[in-house]
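Each structure below appears as structure tokens.
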Structure 1
Amino acid sequence: MTLPPPGQPGHGRTARLRRQPFRLVDGRVEGGYTDAFEVICPSCGDNPDLDYSEIPPWLQCLRGPRTIKEGLAVYLEHIGG
């Protein structure tokens, strides 16, 4: 089974929804978390250890930030659920 192209729905359980860190430094949360949520999908090329500002604009669009309700909807669509 092959995965859909990056940015397309159907990546199954490779994606996850997480609370957006205030800032990531060397893969570690610094300053706590915001009230926003983001979709992280390694199959699309996203690296959860990178800060939002360190990823390309097209991945920023997938990531968010979003409210929990919006984030869950995007996450479910992205995994093909």
Structure 2
Amino acid sequence: MERYTAFTARANRRRPFRVLHGPWPEAPAVIKVLDDSLLRENWPWFANANLAGANFSPGLRDVWMGRPHRIGSAALASP
């Protein structure tokens, strides 16, 4: 569950930014979906989806987030 790059978008501009923190404490989450009608209404394929699992983090401190930065066109090209 570690991730040190996050992404944002504004006015159709997608930008990554760095995130630094210690390891996230995590634990399995027990959930019960009570109503998924909004998802099924907007994405019909969701009616056939199965929950694979869920985790949560009770939180952490001392998180640093950098500013969003541009990605060069070469980085966006498909391999």
Structure 3
Amino acid sequence: MQYVSLSKLPNQYPTVKNYTLFKEKTVLFNGVYPEKNKINFQLPEFSDIIPIKETTFRFVLAVAADESDVNPRLFTS
């Protein structure tokens, strides 16, 4: 096995390929070793989000469905 410095490995996270919608409103996130390194999480409902007064945003991140998605519909900050 060849030694490779961690500083020379490409960043594995986040990448669209690591996220899979496998049930309605449930996403599977795979790590480097998906057979052992994975987690399921529920997508939040927008109705559950409570705005906080006087909150400011410094950036907005658009999350694309895949690398060819030119019209992303998911956003976070």
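A short reminder: the numbers here are calculations on the coordinates, not readings from a lab. Keep in mind it's a predicted model, so treat the numbers as computed, not measured.
Brief remarks follow.
- Computed -2500 for helix-only ellipticity at 222 nm (-39500 (n - 2.57) for each DSSP H run of 4 or more, over all residues; to 500) - originating structure among 1, 2, 3: 2
- Looking across 1, 2, 3, the calculation of Cα extents along the principal axes in Å that yields 41, 32, 26 traces back to 2.
- Once relative contact order in percent (Cα under 8 Å, 6 or more apart) is evaluated on every structure in 1, 2, 3, the highest one turns out to be 2.
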